[in-house]
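Values in this text are rule-based calculations from the coordinates and carry no lab data. Model, not experiment: these values are computed from the prediction. Cβ atoms are built from the backbone, for glycine too; each structure is taken alone.
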Structure I
Amino acid sequence: MTTYPTIRQVVLDSTDARSLAEFYRKMFGLTYRPGDEPPAPGDPDENGQDWLVLRSPGGGPQLAFQQTDPFPRTTWPEAEVPQQYHLDTAVDSVTELDHQHDRALELGATLRYDRSEDKEEPLRVYADPDGHLFCIFVG
């Protein structure tokens, strides 16, 4: 019988792991792994300087954030620096796509590609505050 590894999490490099984790926590309704929560105001953020993990309330793969040195941001859809990877997320309707578009921008995302008028698969592609790409599509 063949066995396979289980995908546990996607890890995003960041020059500010806490800020990026907070963006994704708010964007997707995730929660911190116990012990990774932000410290009390004025206390040092030791975990935020190294490694943080967010979990989905429904289970499944987690998102982790690793503090790193500066790195080149993707220029996608321009080819100079490829996207390298992206997260796909989905909503149930164009109305919800529009609502999440507003939320993404308010939280600090940048719209990179808009195909929201596509009749078969409306979608938008965003860069998070560190430049990593994520899609929201209807499906």
Structure II
Amino acid sequence: MGDISIVATEWRTVQVGRIVVLQSGAEAGRLAAIVEIVDHKRALIDGPSSDSALQVTRQLVSFSNVVLTDFVVASLPRGARTTTVKKFWEKAEIDKKWKESNWAKKRDQQSKRAGLTDFDRFKVLRLKKQRRFEERKALAKVKASA
């Protein structure tokens, strides 16, 4: 018989230390760590980010209002206080990892686009047309030489 290897799933699991992104409310789009799992629907979170735009006050949230990320604060004790969470948060460099993630970059780009005026959108349109023209010109040159 062949060898069978059993490996754990790669799914994001709800666990103490898991970083979540809030989806609704005044703090939508901010990061927090799960500090304590209350029941199968709720958790206590705390987000002591050094970036004030990402900070979250300690609160109970429903799992339906958060999205789990790939980031985990390793060995965070259950029910840790805010200062302890902050120490582990900085040790795990969560802010740096978040800013380097594609998720954060995409959110930044969406917020920039949402803040554009009509004239800014027009300028973006013209720049895209210019880029597309240059690309097609270079492609035609390559095809002609081949």
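Using semi-axes √(5λ) of the Cα gyration tensor in Å as the calculated read-out, with 41, 25, 14 as its value, let me know the right label among I, II.
II
Given a computed value of 12.5 for mean count of other Cβ atoms within 10 Å over residues 92-99, which structure among I, II does it belong to?
I
If distance in nm of label points 7 Å out along Cα→Cβ at positions 36 and 84 comes out at 1.0 when worked out from the coordinates, which of I, II was used?
Traced to structure II.
Can you say which of I, II returns 14.2 when mean count of other Cβ atoms within 10 Å over residues 60-67 is computed?
II
For structures I, II, which has the highest computed value of distance in nm of label points 7 Å out along Cα→Cβ at positions 4 and 124?
Sorting by distance in nm of label points 7 Å out along Cα→Cβ at positions 4 and 124 in descending order puts II first.
Thinking of I, II, which structure, once relative contact order in percent (Cα under 8 Å, 6 or more apart) is computed, gives back 23?
Source structure for this number: I.
Kindly point out which one of I, II the value -13000 was derived from, the read-out being helix-only ellipticity at 222 nm (-39500 (n - 2.57) for each DSSP H run of 4 or more, over all residues; to 500).
II
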